[in-house]
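Got some structures for you, see below.
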Structure I
Amino acid sequence: MKTLPLDAFLARAAESPLALARLAGVFLNMGDKARACAVAMQALASAPDDPEIRSLSVNVLSDGVPSWHISIVRDGARNAAYEAALKRAITPQTRVLEIGTGSGILAMMAARAGAEHVVSCEMMPAVAEAAKDIVALNGYADRVLVIAKKSHDLDPNRDMSGLAHVLVSEIISNNMLGQDVLPVTEHAVKELLQPGAKIIPARGIVRVALAHDAEPPRMGRIDGFDLSPFNRLAGNYYVVRRGSERIALLSAPAELFDFDFQSGGPFPAATASTTVTSTGGRANGIAQWIALQMDDEGWYENDPRPGASSAWGVIFWPFAGSRDCPAGAAIKVCGSHDRHTLRIWA
């Protein structure tokens, strides 16, 4: 039985948008995300109003794209903090590098602030293609170049027209480290930036406080059965979305880790401890959040204030059980991190 090479099969499938959409899924399963994205886009363009083709194509394009890409750009305080820092850092001669394009909003903010040239790199092909369309739609294609690469793969001369004067990124997770901000920053400072380049944000702090979660997602007695042994499978932490008033802080916040991004590192693995003083009450864990110093003037923080909202969630590190913590009691909070993960205990 004769089989067609993939390129020949793709050429034949081009006659049918449905075949293209299905072929995009094949490429995705083969691990060729770049080709899968391109074929899915071709299928959508061929039949934009066909619901089945749209369903198949979107299934490919959205694969591995975190949902927070949509929620994070709705965080007005976060956007304002970034844009204010960009305006303070940029002149008409500034070349800007953004790592992690996402929707392209920070790259466009840099262009709107007057940057001469902005290069934004994005490792996910589908996200990069969407960002290119957004940049063109908003009239910044002449000054914002989106490149579908990891920052480690950028060539500063070929891709960037020279080393950048400003680095802006938002590759920061709820625990600060989960999107590889430490190794990415080290590499960028060494290979992609001018000496003395501005880095936004310039600093990141991990803050902790004694806390009580009114709705911990843990098992106890349910329908007459004690299911509590299952809690050991629940993990060391969980994320509480901002805007919830279920977390009450029972101490003032304390700094556990402080990352000076502006220095460029190195950022080795580390262990640290701090002491928080109870204001009194029954505690069942440690609340952890992040604070970003954008530059010498601007800050952004997602501390668990009642009624506040943020694109970042607060991480709750539960105790094995709740405990009474009298006012004035000193609680030692410990933490360790490697290059990618964070762990906290008390």
Structure II
Amino acid sequence: MHKLRLLPLAVAAMLAVTPFAHAATGSVVLSQVFAGGGNSGAPYANDFVELLNRGSTAVDVSGWTVQYAPATSTSWSATTLTGSIQPGRYYLVQLASSAAVGAALPAPDATGTTNLANTGGKIALVHDGTALACGATAGTCSAAASVEDLVGYGGASDYEGSAPASALSATTALSRDANGCTDTGANDSDFSTAAPAPRNASSTAASCSGSTPPKSASAGATVDLDVQPVISIALERPSISFGTVVPGQTPSPVSERVTVVSSDPAGYSITVHRTAFTPADLPLGVAASSTAALLPIPVVPATDLLLASSSAATPPAGEFWPAVVGFTAPVPVLAAGHYSATVTFTVIGR
């Protein structure tokens, strides 16, 4: 029997498509954020997030969520939304309270238990209920297909634009300019700090007729592929048997066609070596074809025998060499028994 040894040259390629930050792609945006609910001196007892439908048609937000993550965290908590937001109307999401300090909010359109931080955080409006896992660096959440809008403030690690909006306090909220209509995709310029003024579905409608929601979006995807090895070798037979012989006989050579696939334009070489027969060595040889003379196969650690070579790449299906393995002399007088060795063919790119 013989063993096949391959010297593959592996090639791998990877293309990374970098996510691009983007502004809200639809008509619903985060219009106000208050994180001081129930704090000392706070005008309202609860944190809240306010939404606005800047578009001209109603938007069904059933199953959507408002999600929050602390400033540098990628662990998000979600509050589920229900119903629809009419054109120009607000939607009030009531959140946690630190204490019974301040007035009650107007009737909320959705209620959650998330506690927002004044010093910094990330608020995302998401199309579904799946918790986000982004936000470690700027632009990662904006690139998520499920994110409709994002606001990072204070020490937030993720935000729209080049910087987060300002940090908050017990008496200030983030308010999107022009009653919530402004959206340039830059948190630091779209939002200002002001006294909180929560609005719900019953509040006076906003007119955003001068605003045109963006009509494009960007999303990222990682692309990779595995390129097959540029060089390979295959043998006609996994094992070669010369059957039963008696001393003095020379067994007929056996075909062992070698198939090579190589994309190396400089070509390749095929070499061969073997181990010694056990329990005693025999005169084994190899030839590149049935018409060529058999040459002794070197026994390791001797240098390999050069069997064949090429100066060009092979066709895609490969090319073969009609090699044969046989004995260069009659079998000597030996003790009866089973004699075996291992022949190794190697292909080497240039």
Structure III
Amino acid sequence: MVTEFSTRVVGAPERLALWEEATTRSHMRHHVHSNNAEDFRAKMRGLDLGDVQVAALAYPHMTIARTRTLIRQSDPEVYVLCVSLACEGHISLGGRDRAVHPGDLVVTDSSLPFQVDLRADPDRWSQVTVRCPRKLLPLPEEQVRKQLAVPISGVSGMGAVFTRWLANLVTRGDELTPADVPVLASATLDLLGSVVAGVLGSEKALSPEARRTALRARVMAFVEEHLVDPAMTPQMIADAHYISLRHLQQLFAGEGVSPAAWIRQRRLERCRRDLADPDLRGRPVQVIAARWGIGSPAHFSRLFRAAYGISPRDYREAESKACADRQLPCAD
């Protein structure tokens, strides 16, 4: 499901041509030019979700042009959403010429000519893309066309939720199995539809399931952002999203847990990661627990042992020993 690609597998003069060939296969046919054509250092990490394709890309400078000739030769009839992580430049499509900045989300259509010029750092992920058939996005095409090439904020609202969702998909792709594909593909489409519908004010055009998926994603993002707050409760979450506590419980029923149990799981997972972090080895266990909203050391110890079958201190020691034995960097 996960593929890795780098232009460094060939000599410097051949790298740009290899990149154009690889991105044509992964996205759509286009021409690629670059100010770094003499040594185009780039890489791509792709995640195959069937009809939905997600990819992280890193490159220096790149101009992508999809012409009418290329469209006549081959049109997969797809949308491609690009999330700018560390790239900037501009996009031209259908008479629109817009600047693109880090944090922007931009949608293009394979059936329309466009040109994108972007500058980035090849040693960092420049952008994440999502490629999906137009017919599968839960929004009418005439609605989506209004938003083509118009940047959407990826640092607030549903844009930020969707950006985090994609980042998790790419970074944790190795943990996924084929059985996860249908659910993840459907959720990705629903969230993308919700992002576009939100900026157009056309949420009513979404299916009930797409709206439910988007609300659940917003709630989970809210939980992640407020884990440090020991006062966070299911009622607080429901109030923040203008829904009833019963509605919130129904949302989490699909995850097989209650809202309170989900909050507890996420806090324990953050604590577990901190306990495994060598840079935090000098930080007391109770301080780590309090950092993630669990104030009672005894309560934390009981919760941690119930979740992982080991005490927090023993887990930290085991992780420290395992890292020393491997003589490798420990968990981030």
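Read the figures in this text as sums done on the coordinates, not as results from a lab. These numbers come from a predicted model, not from an experiment. Cβ atoms are built from the backbone, for glycine too; each structure is taken alone.
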Highest-scoring label, criterion being mean count of other Cβ atoms within 10 Å over residues 61-68, among I, II, III: II
With helix-only ellipticity at 222 nm (-39500 (n - 2.57) for each DSSP H run of 4 or more, over all residues; to 500) derived as -13500, matching label from I, II, III: III
For P(r) over Cα pairs in 5 Å bins from 0, in percent, for residues 173-284 alone computed as 2, 10, 17, 18, 20, 15, 11, 5, 2, 1, 0, the structure of I, II, III it came from: III
Given 3.7 for distance in nm of label points 7 Å out along Cα→Cβ at positions 69 and 101, calculated: source structure among I, II, III: III
